[in-house]
Structure 1
Amino acid sequence: MTFEEIESKLKNYTVGIAGVGGLGSNCAVALARVGIGKLIISDFDVVNESNLNRQYFFRDQLGQKKVKSLKENIKRINAEINIICNDIKLNENNIVEIYKDCDVIVEAFDLAEMKKMLIETCLMELPEKPIVIGIGMAGFGNSNSIKCKQFENLYICGDEKSEVSDDNPPLAPRVGIVANMQANTVLEILLNKK
């Protein structure tokens, strides 16, 4: 498939991204670069200085809402993309309404309880939707431990064990690998759709 053929196919799809920090912002940018038609992004946070080591934001965006800043950054890459921003904290009551029209949902939360809530809600309420999650990307090195596993409509990207801590922070290289693996998994799902 040529890039033009890929772009032509992807423009018809919608991807939802839950959380636009390290995983979500970088995954969204990767999908925008290959021509995804529509992104539905959700986050309630603002850009702060500690985000700049791994998230797709810039110093002049400090203090701004992440969804607004990410939309601006993506539009500089791909002006044709349709981006729906939800400045909201996701919960089991709003996930279905926000992501019901997506072809694929990407989980990109920091907190384990938020990951669990999104996965459980989607599996129960949107069982036909593929969900691509990120687990295990803290620290540095050991790139070959990062993999993607599939369990029916659930795709897990990461090493599944490197938990974030003060002594094992999330850093741009491994977070970027997982974010791009998530984007690549989305492409694989969408481009292989009949």
Structure 2
Amino acid sequence: MSSVPLLPGELERPSRPSRAGRSAQVVEVARRIVEDEGAQSLTMRRLGKELGIQAPSLYKHFSGKADVELAVVEDSMFDMGEACHEAIHAPGPGSRLLCLLFTYRRHALCHANLYRLATTGPLDRDRLVGGLEEWAGNPFYVVSGDPSLAQALWSFAHGMVILELERRYPPGSDLDSTWLAGARAFMSQVGDALEFS
């Protein structure tokens, strides 16, 4: 997306951390474990086993499980941010806001366990790549033009995703219609017109 001009209010993507060799392998395997089985399955012993090395050898590259998880969270935030930034550049029929919401939902549901790890529980913001959290959430500001409205819009999207992931909606709920109703409510606030065919 580097060749695409930035939209008004859109931030430049921060640089991904450069990892090579064993560090890159550790994060790749940790990500796969979390994605396939959930964060509860990620342990240093499990990582060592998957990589064919003794768990203590991992401490040459990461100080502990929390550091490995943080690296996976960063990668997940970059992936979601990239998907959302692309969405606001190619809205197609409808609005940027609607395209953003549907992209956010689709990405989160396709990477449910990574999404849970990145968006629930405490976040060690001070140790994240500088500017990552703000950039990842920036599309919500771009489509709303207001920091408080952007935070409310993200809260709506996150709440909808978590409830869907946890199967907390009553059986038979039409979630597509619920997402659309939420999008319409926010669009009425930002003046972003939705085109219906």
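Bear in mind these aren't lab numbers, they're just calculated from the coordinates by the rules spelled out. What you see is a predicted model; the values in this text were computed from it and never measured. Cβ atoms are built from the backbone, for glycine too; each structure is taken alone.
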Quiz item: If Rg and Dmax of the Cα atoms in Å, for residues 16-71 alone is computed to be 10.6, 31, which of 1, 2 is the source?
Solution: 1
Self-check item: Answer label among 1, 2 for the case where distance in nm of label points 7 Å out along Cα→Cβ at positions 96 and 128, calculated from the coordinates, equals 2.1
Solution: 2
Practice problem: Given a value of 51 for percent of Cα pairs over 19 Å apart, for residues 48-111 alone, point me to the structure among 1, 2 it was derived from. | Solution: 2
Quiz item: Which of 1, 2 yields -20000 for helix-only ellipticity at 222 nm (-39500 (n - 2.57) for each DSSP H run of 4 or more, over all residues; to 500), as computed?
Solution: 2
Quiz item: For which of the structures 1, 2 does the calculation of semi-axes √(5λ) of the Cα gyration tensor in Å return 34, 20, 13?
Solution: 2
